[in-house]
Structure I
Amino acid sequence: MGSMYNADIEKYPPFFFDLFSRTLKPIPAGELTSVDNYDHAQYHAHHFIEKSIRKNNPEFYARIEYLQKIIIVPAQMNYDASSGMSEENFLKKWGIEKYKIIFLKQAWHAGLYDKTNANELS
């Protein structure tokens, strides 16, 4: 896991999910430099745009890459975001809209992501 995540941490803006405010907060430059900077038992480095999109549809990924960010989230949140949990249940459990944690095509088509708010979805 390390080398790809470390390269992505350098390339994309890092954020963390703040459990108290239920928002995404930027991680100051230099504070997250590798996957060794946090407890993997409790937190995961989560790609906002899943790696499968980058691998399986590179043309589409090139169009939306400006949205990519690495988000440090509780391990269970990472599972819930990727498991197919409904948007309604995700919001009830975590207090934040699912489309702010993981790229959703239907949100993209609805215009919820744009270049002016790409890293302000909190």
Structure II
Amino acid sequence: MEFFLYLLVFVFGYVTHKTFFTYTSTKSALVLLQNAQVTSLLILTRCMQNYHYVKSFGVLQLTKKDVIVNEIENYKKFIDNDIEYFKKSSISNILRDTPEYFMPATQFHDWESAMAYLDKLNNIRMGH
């Protein structure tokens, strides 16, 4: 009977260990995923800053070369279309690479919700 008790305690300890190991592994994976997504979003916001810089610099250079206003507007539309495509494709690529079982933990689904998520994290970090 004593052997049976030892065996039962061992099995209980083993199952408990596996359960908590799975829980901590899942929690670590979620934290890693969220940190990777936040880092990706921060990189994308830096890219957007560079896009707007390129747009402003291009308009300034075209203005200096006395290009007609219609060409400058076409340039602005071209850059704006490129920016919109970049926003859509970058968020869809992040979401595409996220495993399906982690999708409920993802806090965004498009560019606007991604920027709102970053703003919320920034407000939490700043204590607002």
When distance in nm of label points 7 Å out along Cα→Cβ at positions 40 and 88 is calculated for each of the structures I, II, which structure yields the highest value? I
Origin of the derived value 23 (relative contact order in percent (Cα under 8 Å, 6 or more apart); candidates I, II): II
Check the numbers for distance in nm of label points 7 Å out along Cα→Cβ at positions 32 and 64 across I, II and tell me which is largest. II
Distance in nm of label points 7 Å out along Cα→Cβ at positions 8 and 112 - highest-scoring structure of I, II: II
Identify the structure, out of I, II, from whose coordinates Cα extents along the principal axes in Å was calculated to give 36, 34, 26. I
Which one of I, II has helix-only ellipticity at 222 nm (-39500 (n - 2.57) for each DSSP H run of 4 or more, over all residues; to 500), as calculated from the coordinates, equal to -9500? I
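Each value in this text was obtained by applying a stated rule to the coordinates, not by laboratory testing. Bear in mind the structure is a predicted one, so any value in this text is a computation, not a measurement. Cβ atoms are built from the backbone, for glycine too; each structure is taken alone.
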